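Following are the structures in question.
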Structure P
Amino acid sequence: MAGTTATSAESRPGTVRTKRSLAWRKFKEGKYLLLLFLPAFLFYAIFEYGPMFGILIAFKDYNVFQGVWASDWVGLKYFKIFIFENPDFTVLLKNTVLIGLYSLIWGFPAPIILALLLNELRSVVFKRFVQTVSYLPHFVSNVVIASMVLLFLSPDNGLLNQIIGYFGVEPIYFMAKSELFRTVYVASGIWQGVGWGTIIYLAALTAVDPSLYEAAEIDGASRWRKMWHISLPGIVPVIVVLLILNIGGLLGTGFEKVYLLYNPMTYSTADIFSTYTYRVGLMQGNFSYATAIGVFNGLVGFFMIVGANYLARKTRETSLW
């Protein structure tokens, strides 16, 4: 027994040296890939993980002059105020969930449908033209998108009101009607993002085995049948992964476009967590309250993405982890 122990102890340094040399060799082989990865690593380390230190502010009565550490510790005070004592919490939660849910229901399938239709086009030139036109709005800033939406929906000379005016319909004040805000937001989001999302699904469709289409054509399957039974099932893993990510961001409805489009007349359906945080938390200097809202939003999103991943793994055996 003693001899075996001694032999293990003697061989251990050599094993460690072997592992180190192997790790160093792998590092040298992949040094250029690691160099390409470095900017992304620095970005997330500085702008994503570094600021997480500020979560402490949610549990303190933060004072700018005292700093984070010297500010008084108040525990869950601001979480209780926001969730249980804030009369606007129910409205904010409803608006945030509905806008995110409508965007998911109508916006998520749109690039899938467009990708399947483009995949069936035989004209390569027309296919590339549609792709280019459809994903151009993705590169336009939200400020410009919001300005275009306001111009198109203007009651005076907006394009949409001019079109319905030809049919004798009175001009509609779209941006002054709270019941129309969610429709405007979701529709503009689909227009802005459908082309960019299509790129992912078109890339996934290239991985589908062409022999499946040939076999289906020999069996007399129509193009609709091939799309439904071959193309769509072939991209299901990608659909599931993106669906999980979208569910995780259900409460993370974008601040910029909502802030640029809403107004006091549409607060009842347009005011969401992020805009409320900016207006009440940051504009009034209540940083602890604003941070507590952000932490609550992040925790809910985390549990939603974990739950969606669990359900996907149990039902489709496809998940993020």
Structure Q
Amino acid sequence: MTAFTPARELGRGFHTDVIRPLLGTTPYAAGLLGWGSDVLGYDTQRSTDHGWGPRLHVFVDDSDVERVKELVEQNLPDDYRGHPVRFGWDTQHPVHHITVTTVADWLVDLLGFDATTDLSTANWLITPQQKLLGVVAGAVYADDGRLQPIRDTLRWYPDDVWIWMLACQWSRIAQEEPFVQRTFEVGDELGSRILAARLARDVMRLALLIDRTYAPYSKWLGTAFSRLDHPDKLDQALAAAVSAQDQVDREHALVTAYELVARRHNELGVTDHVDPTPRQFHERPATVLDAGRFAEACVTRVQDSRLRELELVGSIDQFADNTDLLSNPAAYRRLITVFEK
């Protein structure tokens, strides 16, 4: 088996050896962007068995698109460093994956709107985080100045949008935190375990939000979370919660995780300090954080009156997790009315 070359490295070489000589003096930008584990830098040897090979986006002026497309089409090699340049998967017929386009057209195709001209609050909230990662996380091999400004703009949410999303994520936890004990109490051990896993995932996504890090889709959510700094051992608390064999250990691990992520929240300084100490759930025998207190603290800091009037349903990723929806701009943008008051 040949040594594995990450796609980012393969793309860099392909750009240097093949694409850049073709373009000559044409102004352009190029990078490995958009969809795929390789854009995130998560590809491994396993990735090469399915839809993997040299892949680039080349961004030029609108007047140059057709000419450069033809130039690329006529001059690509059959192979590069032992990898077919034209490849397919499943029902995808083998083709090359060098996309020549303008930045604006690419953004419309990837996100569903032109983020260079219309970054409304609704557009921020309706766009899945994985899609935003497709713009900001990939490797860039050349840039004449047309690509970096939009990557900078989309690097992270505006403060009001971010704080409102923090409120929504805390609200998700508040809705279910007492149910781990309650389901166990009525003999539903499986339900208790499933709720613990759901809450662990919500804490992971909250930790990413606090860290100002976009969450990738489910396959790589744990990987992204593991690459955050965890000196407080939040990762260990969540691992203990999902592996616990009894309700007492499960609840203890979860409330430990709640307190740790609550302390991270307080360290941000974006809200007044909220007591991170777990407490009893009313008169019932369940220990919780009472996460709604953190949601309320966030909402009071949101300046945008339109956001303050919205129900705390969250951004598209916070209330939907269907892959066919989140991967298709034509589908998820039909839900934008949720955010248009």
Structure R
Amino acid sequence: MQLSLEGVSKKVGPQTWLYDMSLAPRSANVTVLLGATQAGKTSLMRIMAGLDVPSSGRVLVDGQDVVGVPVRERNVAMVYQQFINYPSMKVRDNIASPMKLRGDKNIAQRVQALAEKLHIDMFLDRYPTELSGGQQQRVALARALAKGAPLMLLDEPLVNLDYKLREELREELGALFASGDSTVIYATTEPGEALLLGGYTAVMDAGELLQYGPTAEVFHNPKSLRVARAFSDPPMNLMKATRQSTGVQLLGGPLMALTLPSTATPQLTLGMRASAVRTHAQSGDIAIGGRVELAEISGSDTFVHVATGMGNLVAQLTGVHYFDLGAQIQVYANPMQMYVFDAQGMLLLAPTRTKGH
């Protein structure tokens, strides 16, 4: 099934919820809608599903405009943060319900396989009200997968789950999506989730579609500062700089031999991902002195917040490290791993990617 949105917008009273946008998600693939809360992801998905009508534009399914066709007449599977299950049915029957409507065979085996993948096989003979919120969300997710609809809409489906289970299910879902024929639209606020799911990513912000393309390409080549901010966790480190005849000069910092397009503006913004900032020098690095403001351990990484004369930086270090608050520190970064944006916030230069990255 090919879904296409042409010039779609949504206004509610004087407010614009979605600005004019066009998007054609790749069929039989996953498209991630990435953006902060109120970026417009849910509004866009409701229009895709037929729950809402756009204020302008067309929604095409295999070339046919389906604006105004009610959701019950569309073959769509949906899972939202507010999970919905049939309370009078046991988990087993909840998952099996769309298969029974189609008259499928081998229903019991397929229900068992889905339940195992989503870690709910031990709850098959319970009622949804006997489960936790996270467990009920997985039941709703299993039922949506069981439907096998050509269009599957998932609005932050893992948000109610604990961290460890989220990590496990992301990998499972990625494999399930890749092995299926459905066009999957998956909304999330988490850049890491988009990277794990792969496929394609549409970056949204305040009702605007900022960039769409293969996930890795959008991550490594954000076309603007707004995209870079949305697709960085922790946020990208940003520093003011100026264009010089021999390169780029950090304000209050060193001159770096970076080659910019001839059209580059005099005032620049330099971006460094937290993972590109180190506490040990490597060949070609520049040094930036500062003071430790905070050091926090998250999972297997340590995030060090450093106040410098050029602005605050965050360094993402692999492993568990300890720092004294207020201690003087030197952090290092390679100019070849930096992004350069012009005065309008548009990308001028991105780090060169090595093969396989």
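Below, the figures for the structure above:
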| item | result |
| --- | --- |
| Test item: semi-axes √(5λ) of the Cα gyration tensor in Å, for residues 29-140 alone calculated as 44, 28, 11, pick one of P, Q, R | P |
| Structure (P, Q, R) behind the derived value -14000 of helix-only ellipticity at 222 nm (-39500 (n - 2.57) for each DSSP H run of 4 or more, over all residues; to 500) | Q |
| FRET efficiency 1/(1 + (r/R0)^6) of positions 37 and 157 (r between Cβ atoms, R0 = 25 Å, to 0.05) from the coordinates reads 0.95; which among P, Q, R | R |
| Per distance in nm of label points 7 Å out along Cα→Cβ at positions 253 and 277, the highest-valued of structures P, Q, R | Q |
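No lab work stands behind these numbers, since they all come straight from the coordinates. Just so it is clear, the model here is predicted, and its values are computed rather than measured. Cβ atoms are built from the backbone, for glycine too; each structure is taken alone.
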